[in-house]
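Please find the structures below.
Laboratory data are not the source of any read-out in this text; all were calculated from the coordinates shown. Remember, predicted model here, so these are calculated numbers, not experimental data. Cβ atoms are built from the backbone, for glycine too; each structure is taken alone.
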Structure I
Amino acid sequence: MSARDERPLGRRLFEPRTIHSQAIIPQIATYVVLLLWSVIVIAPLYWVAITSLKLPGHVANGPFYLPFVDFMPSLDAWDFMLLQNNTLGPYINSVVVALSSTILATLIGSLAAYALVRIQFHVKIAAVACFLLLLVALIVAVYTFGVLWEIALAVAIVLFFLFLGTIGRRFKRGLGNGDIEFWIISNRIMPPIVAVLPIYIMFQQIRLLDTQVALIATYTAVNLPIVVWLTRDFFAGIPIDLEESAEIDGASRMRVFFTIALPLTRSGLVATFLLVLILAWNEYLLALFLSSANAQTMPVLVSAQNTTRGPQWWYMSVLIVIMIAPVVAITAVLQKHIARGLLVGAVKG
């Protein structure tokens, strides 16, 4: 049995007995704050959930708060949105596009981040300038002179490699890892509206407009800078001795990456994966331009529903519930890894 606390009442109320415990008043205050914050977070979700079970009359004549007490719940809104309004197609599109683009962005971005941490690059400025000039020439040839993009692309690739093998060797000045990292993150800083029109024209010309492939490729490219920027710190925290020991034993660079680097940064990759998944799941602007009917995603459907029918909250609530449910479920399952990933690199020294 623990010894009786002989301290005065005032000290027992405000001062903890041990370093691992809380005093009574701070403990009560903590639970009150957590309870209030839980109400603030859960109340909007609860309101959306019960609104999806209401009829138009309940929404117009409310507010009603408790099903079976204030009103009789109904599944009419769910029946209309899921069975009659063809919501399943956009929902499947959102799932396929968000998951596929997130997996690709996480895989490619983690490879790029690991390379930037472990390999010292020296990209020649002349090669970058040649690439940009050939890219401009390719665009002019296709859109001004009507050259087939397949032929123009093949010619540009051949000219680029010829330049690297001949004149390009004479130039020595180049860009390092820091320059590459800055260029990668600058692509994310740029507003998406700047690039959406060229992307639209590109996919229109190659006949991939309004397809899942166009959205997956675009979302992957847009979210790559975030993955690279976040995961590079995770890989930088891995002791180089572990990888060098594996390489001495005969492991290749790719084997070291998949068997040592990735497992050690699992929590950070999970946190990055979830962040990118949320960004792809909620993306609206690019989906609005690149999809119309076949590849329409949920954010575009929600906007169209609100525009054509007005704010019919009983229908909108159904869409909101089915949009946030997967993210909440994934967050609950991966909560342990997310918490660890967010703390990786927070304390150094």
Structure II
Amino acid sequence: MILEELSIINYKNLLQAELQFSPKINCFIGNNGMGKTNLLDAVYYLSFCKSYTNPIDSQIIRHDAEVCMLQGKYLFEDNTREEIYSGIRRRQKKQFKRNKKEYERLSDHIGLIPLVMISPADNELITGGSEGRRKFMDMAISQFDKEYLRALVRYAKALHQRNVLLKNEDEMADMTLLELWEDQMIEDGSFIHRKRKAFIDEFTPIFNTFYRRISQSGESVSFDYVSQLNDAAFRETLFKNRRRDMAVGHTTIGIHRDELEMLLDGYPIKKVGSQGQNKTYFVSLKLAQFHFLLQTGHTTPILLLDDIFDRLDANRVEEIVKLVSGSGFGQIFLSDTNRESLDRILERTDNSAHIYSVIDGEINPMNE
């Protein structure tokens, strides 16, 4: 699958753009703060109905505008085409359309345009809290498993409703309703736990292969999936902790508290990893996610590389470029601050590239 054309109006600092892309490599050059990341984020938005960097839709509209618009035209391997449109207006519900027909539920769109983005912000997967690592698992699985995404939505609703009831000062009030929401949590939470566990078991060897290829070392990477459901039945544990949950006013048991510990040679990488090892780790993590989606999905995902080559030695950069320019990868969008650095990278590939300059939100083709 490739993104053939992209139209942008008022997306962050991007005033207006009409772009046609190479089916393989598309490069965006510019200083920091000029809009390179915003361009890649616009591509991301059309896949996931949200920004990679900002969860508040109103904040992605250009400061002096009332509305922003994105439209992408995609070509799939079977020669079918999809047109995806998003319109966001201040103080109104956003529109998301597929071939001019509006979605009833945005979750129905997830997985149609599979995509993986790699960004310096991904270092938070290593150094940040457990929520980001749960989101990584959820996003990876949801792109190929619709029922998993539906279960996540139902679980989140049931968890919210249980927490509302737990805050009720009359602990016997609405007990029947509390048990109904608990039944929903148990059904969907147990399903999510099984899916996460199966994903990690299958994903880990793929991840290890990418890490060793890029690092050119014998270092081993792995995960420890920590869940309260690993060693105990969800129903029994939830019931046992109900009185404590009532005392604290929220649910202390469930898959919303899962942790994915990221390990390097058996030790937490957040404690033992250097800057180069951390970057190699999350780049390998995302490339492994791409490969996993390629194996399990219906089409070749799009790959976004946002300024990832800084602070990596030349050997690791070369290995990454060899990987992503090979036959196993499809269309790539790449940003960098240095044209000379980019040219050295492109010299190692056999693919023609479209190169654009990005200055103060304006995107223009450069001589290739």
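I have 0.65 for FRET efficiency 1/(1 + (r/R0)^6) of positions 174 and 278 (r between Cβ atoms, R0 = 41 Å, to 0.05), calculated from one of the structures I, II. Which structure is it?
So the calculation was done on I.
Out of I, II, choose the structure whose coordinates give P(r) over Cα pairs in 10 Å bins from 0, in percent equal to 4, 16, 22, 22, 17, 11, 6, 2, 1, 0 when calculated.
This value belongs to structure I.
Where is FRET efficiency 1/(1 + (r/R0)^6) of positions 158 and 246 (r between Cβ atoms, R0 = 25 Å, to 0.05) largest, in which of I, II?
II
One of I, II was used to calculate distance in nm of label points 7 Å out along Cα→Cβ at positions 30 and 262, giving 3.9; which?
It traces back to I.
If helix-only ellipticity at 222 nm (-39500 (n - 2.57) for each DSSP H run of 4 or more, over all residues; to 500) comes out at -13500 when worked out from the coordinates, which of I, II was used?
Derived from II, not from the others.
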